[in-house]
Structure 1
Amino acid sequence: MTARLRLKTALDAGRPTGGLFVSIPAPEIVEIAAVAGFDFVLIDLEHTLIDGGALEQLLAAADRAGLSALVRVPNASSERILQSLDAGAAGIVVPRVDTLDQAEAAVRNARYAPRGARGLNAGRLGRFGDCDLADLVARLDRETLVIAMIETPAGLDAAARIARVNGLDGLLFGAADYSQAIGLPWQTGAPAVIAAGTALARICRQAGILNVAFARTEADVPRMLEEGTLGIIAANDRGLLRRALTQADRGWRAATGAQA
């Protein structure tokens, strides 16, 4: 089994998986995540300026370390869908999917014909042409994960239809943006936000697709597992680094009496 298939293999077997959200374009972050035991990383291209060269390095690090790497692209029509998948991503996460048209566009850009229109390329995943290229197309379609983020009330209203799109593997609830959309910015633990995530998990179960979610605290995890969530994004690199550095700084200041 290749690193790229680690996540899908676990999900297909019904096993929970843990991921790290990556915003810092440092391959060492990915390697450390593997040492820590994570199953996958989710590399963010929506809120970062990570360029193509840096993305290739992150994906290569994931492959070396034995992790699957998902990539959150800017939107459903982004050319970075094709580029990320050709570079070796295990799948894509598409933000701000509010309509059936957007979900269908994501699938169309991520999958080969007849379900999609992804361009053919005999690059890294095709061993630069040293393989059965016709078979490659079918194999990559089977292996690639396509996940849509639901982040607004409009998206939640359309989620039951979105979940039935042929070629879509799962939905991911964007609690932060959803909280803002309902007038409660950053109140991701608000009852209305929790209820929306629970509703989305139910839609995923009914449609027979994956539910993926951000665990804001460890206390969220038992509820998510009970709801059938298998893809759990358990931490983010910037938050972990900030908390660890803050703890280290406070520790030495407490020991010496130094002021911040």
Structure 2
Amino acid sequence: MLNIKSIPAFNDNYIWLIQDDECRCAVVDPGDAQPVLDYLDKYDLNLDAILITHHHNDHIGGISALQRRFPNVDIVGPAHDPIPTLTHEVEDGDQIDLFGEIFLVIGLPGHTHGHIAYVGDGKLFCGDTLFSAGCGRVFEGTMEQMHQSLNKLAALPEETEVYCAHEYTASNVAFALAVEPDNRLLHNYRDQVNRMRAQNQATLPTTIRQEKWINPFLRVDQESVIKSVSNRTSHRDPLSVFTALRQWKNEF
């Protein structure tokens, strides 16, 4: 089993550090190099790999500085996003070996054209596609692509731990409660999230199981969610409901 640590960056980013038992490690989406370098120095770790989910600067901005410090680092990322520093391009269906664990690459277009995730060892690193109680904005792709991408993630084993790239949970829960005010599990989750954030604790990882209970973007087939967007769309099919929900969240 791999050990996962969070390295906070900027206002609400998490750079995830994946470590084995031999002081080797990888980081996911290092938008800022300095907090990563500080952590590596503190614990005397060697950086073997960098995993990138998409090309936005708050996810790739630290790559060059990390590469200067660790010139042999393997920089893995999406073949269909513009990231010039990659040493290892991957796409949907590819596999990578990370410290003896096999991770599958999942294509998740929507937030960006080439957005990917990595899943292995019971862990999902999904960048800006799925958040706890929310999902990413649709910037480059289509609503249909984002909906399909979320369906891919919802189909993973329910015990899969979900490591998102941002601490957006509290604001996402506020929106989710506007959508499903009678969701008892969501009320319980809000209380848990509020306690954790009051103590400056990360609300992540979440799990696929939990997200199916409380995340409206994974619940577009539920009558409670369909009813909440009925003033925004006359259609009840999942894509129309998802589209109305995402547009509502954009304005929330």
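Points to keep in mind about this one:
- If you line up 1, 2 by FRET efficiency 1/(1 + (r/R0)^6) of positions 54 and 222 (r between Cβ atoms, R0 = 35 Å, to 0.05), the top spot, with the largest value, goes to 2.
- Looking across 1, 2, the calculation of helix-only ellipticity at 222 nm (-39500 (n - 2.57) for each DSSP H run of 4 or more, over all residues; to 500) that yields -14000 traces back to 1.
- Structure responsible for 18.0, 58, with Rg and Dmax of the Cα atoms in Å calculated and labels 1, 2 on offer: 2
- In this comparison of 1, 2, the computed figure 4, 18, 33, 28, 13, 3, 0 for P(r) over Cα pairs in 5 Å bins from 0, in percent, for residues 6-77 alone is attributed to 2.
- Label whose coordinates, when mean count of other Cβ atoms within 10 Å over residues 30-37 is calculated, return 19.8 (choices 1, 2): 2
- Top of 1, 2 by relative contact order in percent (Cα under 8 Å, 6 or more apart), largest first: 1
Bear in mind these aren't lab numbers, they're just calculated from the coordinates by the rules spelled out. Not measured: the values here are computed from a predicted model. Cβ atoms are built from the backbone, for glycine too; each structure is taken alone.
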